[in-house]
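Each structure below is given as structure tokens.
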Structure I
């Protein structure tokens, strides 16, 4: 790929391009959304304007950038605008389609161009798809200033970008567009005769564009794609009314923002778990539905549901674990979509069941003691004594067989001496655990009486 001689596509080519590409903003004034970064006086706007008029105070102000945000919010567009206003060559790569070998060749070429005063912006879409070793390849060129790297990612850079590279970049977080912003974008595209659909003379039915905006999940590209499909359906039928019926056909189904390995994955499972914990059955069903409808692995959900049973329900409703294991097996046996109901049943039960994390916190305390204390010896009376020597060393001495004692509870300590007074499990008064609390009181009385 050459760094030189890159020219914009001709007008005819642009007219054949998808609507989302034709409507791509060419300047900050055309850009929709990201006002927290691009409004007057906001950080990214100040940086771009500083690069344009030469008022940057330091080289650090024109550092490499990472744009982090969901799909369709303008990451690529912002990179192109920056290249345009700074008169830099713009080289675009996708980490999905390009190898690091190709990018290295371009970086070497850019370094040669830099010797003659030319600036190059290397834009890498989905930069998180490169592994940490591959990301290291950018470092020497970024450090020398041979290229200016702009990476785009839908993943949290803290987890997915090499720390050494991340420390040399400025991270900007982009947000999904609001429904009003998407609606304004659609209206402009429908009325724009030069780059949009204005020549079709389509009139939207009241609520039609709002429907697309609502279904877009803040993704400008998806909303424009849906508008283009709807426009083709209408004109193909000789209609000038862009009706809600046609829009519904174009949409087919709600566009769900979801990445099974990304932040949305963890956000949604977190919402499901916390809704169950808060005894909100309706919310738990909604988040479960969101995950399954978006294509989440149902067995992953089943595993998390089992975890909820032992972490948040515990012995307050011990049957919850069996119910969740049965739901997992039903999901495995039936598959999607029939098995979804088994998970829905389990989730509703967990949400409405009495809650206790007493076992969860007790075991955490046990692990903390194991981590912070020396390995405590087993009390002699609890040790096995299979040999004469062991018996002579008092292994097993004074052990009391519980079945030979009234009440089946011997007055015998089973914790190490240094932990004798430690109490880990403290049952709540929720559900079955209330009965366990009463039983523990009975055991304590029986132990004293013997």
Structure II
């Protein structure tokens, strides 16, 4: 084991734990029985905290963890870890203490405050430097028959396009005097490219879980399919130069087409390969993989049924994103054993995937039906409607949230408890 590898693991755990706390606040403020409890002005700070910590930082930290596991440490590893941890702290503090003005733009919502910008900048720089250090490894592994190395290598190339797109997006963003439009333009193309990175992470997680079930899959012709990810992330990057405005109607259309082809086809083909090698059981890894498949394709189905600027959009991306999360949670239980924090997986992990998986499926379906009834996105409370079906859907969304949050709490408490108790054992053994 790489000596620094586990610190990326710890960062990912505390990120999803903190982000999950903010997620609970956001979801409860949208329910008929909870919105009056939470301050309206705090809603958007909590929303920023949830997205940036429980989605962006959690997934990117775990990506770095898996890259480190596969390709080893890089030079200045400790410096990059320090930057990433400090970035996490500054983002969390900005959200928790409601500093500055929250801007709920897509992909990476922001808070207009120096502390927040310093935090997000440090984390992105840490991720960027580590990505460039792995470029030679990615060149060697891009056509590997090992699915983990193959998908990781594709992710590194995708990340290069994402990082460079931030530079060009800066010049396309317009005037900061219109903060919502400015940050929407700034993050639109990089955020779209990041979804290709998340696609590579999802496949890594699926193949990892298959391997934990004792099935080592090798890629044959399929070793070339991930180049589709790279090609379409490059096409998405090129939209910055083709269109004057990256969030124009035509630019958005082409970005969605890139998604449909560049993400949808490789993941579908890999799914067929995984299913061919999958033998379901009642193990944590098998159950989590089934929930992951279900959430991903539920999210994709919602997208194909048609999206508008309502709660169907978060229904779609919560299905897609939480499919990655539940898979990474299952991998985390194994990492506890691998890193020496647990000798065996306890009882809580055996029921946790059911709470989280069933809760998220109910959450996603409820968001979809509420959105189909006209419930808007990123809106506090329920005063916008008197439609009984929307009220019922949002109530069920609250129930799904509680189940998923219970699953999340089980996961985070179990993880943190394992990490802390292991450290105490280590201290006691050393002093004894």
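Only the coordinates and a few stated rules stand behind these numbers; no lab work does. None of these values were measured; they are calculated from a predicted model. Cβ atoms are built from the backbone, for glycine too; each structure is taken alone.
Among candidates I, II, the computation of Rg/Rh (Cα atoms, Kirkwood Rh), for residues 139-346 alone that gave 1.01 used structure II.
So percent of Cα pairs over 37 Å apart, computed for just one structure, reads 18; which one of I, II is that? Computed on structure II. Calculated for structures I, II, distance in nm of label points 7 Å out along Cα→Cβ at positions 123 and 171 is largest in II. Which structure, out of I, II, was distance in nm of label points 7 Å out along Cα→Cβ at positions 51 and 315 derived from, given a value of 6.2? Corresponding structure: I.
Of structures I, II, the largest value of mean count of other Cβ atoms within 10 Å over residues 75-82 belongs to I.
Upon calculation of relative contact order in percent (Cα under 8 Å, 6 or more apart) from the atomic coordinates, which of the structures I, II produces 16? Working shown, then result.
Details: I: 11; II: 16.
Source structure for this number: II.
Work out the source of 17.1 here, i.e. which of I, II gives that when mean count of other Cβ atoms within 10 Å over residues 155-162 is computed. The value was obtained from structure I.
Here helix-only ellipticity at 222 nm (-39500 (n - 2.57) for each DSSP H run of 4 or more, over all residues; to 500) has been calculated and equals -25000, so which of I, II was it run on? Value -25000 for helix-only ellipticity at 222 nm (-39500 (n - 2.57) for each DSSP H run of 4 or more, over all residues; to 500) corresponds to II out of I, II.
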